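Bear in mind these aren't lab numbers, they're just calculated from the coordinates by the rules spelled out. All values derive from a computational prediction rather than experimental measurement. Cβ atoms are built from the backbone, for glycine too; each structure is taken alone.
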Structure P
Amino acid sequence: MVLVGLRPETILDISHRALAFWTYQVNQERLFMEYSLSRAEIKNSQMEKVMTHQNQTRDLELNAMREEITSLNKRLEEYKQKYSEVSQLLIKKNKMYQSLQGLFDTQRFRMMRVGNKDAVQHAPQGFTTGQL
């Protein structure tokens, strides 16, 4: 726009209106920035709450898992001890079984020898063919 040749009052009025419009635009931009900042702060606050809640939940889950691991380790140790006790009892029972099996075998062989001696003693001494 050309201001040359216009009266000074007109030029001042146009300048005043231009400055007023520029001031209005700057003010509107500032207001928009403040609004955007407040929305960003609200979103940030919400996200911090969500993050805090997620961290608390995660911490609770981690603590629960740690307790479960501790409990499972205790149960594992108990089972290991029971296994050890049962294994030693089994070894003891196996030794007793082997011992009894050996005693049984010796008794059976004795009975077989006694039975064989009795059979030999009660067997007929001579064999007759019917010829004299």
Structure Q
Amino acid sequence: MSLASNSESEIRSAIDVWLAAVRANDAAKIAEVHAEDGRILVAGAPVIAGRAAIAEFWAGLLAATNDTVVFGPTTIDVDPAGAMAFEVGTYAFKTGDAGSETDNSGKYVVVWKKIAGEWKVCVDSLVAD
């Protein structure tokens, strides 16, 4: 298996951990998928920086979305050295009470970096549709 395909497989495994944490409503576990200095970029909001802030962001998102968050990559590109990668994908979730829910969807770019042998999210940038 090539370095790029092995790295992509490792990143997909990290995404699986992230998605399992979303399904478990475990914001702390989601934050662990991110680098210690990881950042989330959301339009109209300050940069969300560091694991504590990322956990707080995800706790709020999970509480507001009632187990409806889904996301997944459409592409993952790994640099030839296998140290960094980027993922492009789509996301969707619903907010609001039953009967008056609002659909939210969009695209995202995640920058991954291999840190101490593990792939970690350095930047997660969300763009709403």
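Where is distance in nm of label points 7 Å out along Cα→Cβ at positions 46 and 78 largest, in which of P, Q?
P
Quick one: Cα extents along the principal axes in Å came out at 183, 35, 14 when computed from one of P, Q, so which one is it?
Source structure: P.
Could you tell me which structure in P, Q was used to calculate Kirkwood radius over Cα pairs in Å, for residues 30-69 alone as 12.1? Kindly include the intermediate steps, with their values, before the conclusion.
Details: P: 12.1; Q: 10.5.
Here the read-out was taken from P.
Suppose you compute helix-only ellipticity at 222 nm (-39500 (n - 2.57) for each DSSP H run of 4 or more, over all residues; to 500) for every structure in P, Q: which one lands on -33500?
P
Once distance in nm of label points 7 Å out along Cα→Cβ at positions 54 and 86 is calculated for every structure in P, Q, which label goes with the largest value? Please list the in-between numbers first.
Numbers: P: 4.6; Q: 1.8.
Checked P, Q; max of distance in nm of label points 7 Å out along Cα→Cβ at positions 54 and 86 sits with P.
Identify which of structures P, Q gives the largest calculated value of FRET efficiency 1/(1 + (r/R0)^6) of positions 6 and 62 (r between Cβ atoms, R0 = 35 Å, to 0.05). Don't skip to the end; give the middle numbers.
Values: P: 0.00; Q: 0.65.
Across P, Q, FRET efficiency 1/(1 + (r/R0)^6) of positions 6 and 62 (r between Cβ atoms, R0 = 35 Å, to 0.05) peaks for Q.
To test your reading of the models, identify which of P, Q gives 14.1 for distance in nm of label points 7 Å out along Cα→Cβ at positions 14 and 110 when calculated.
Answer for the origin of the read-out: P.
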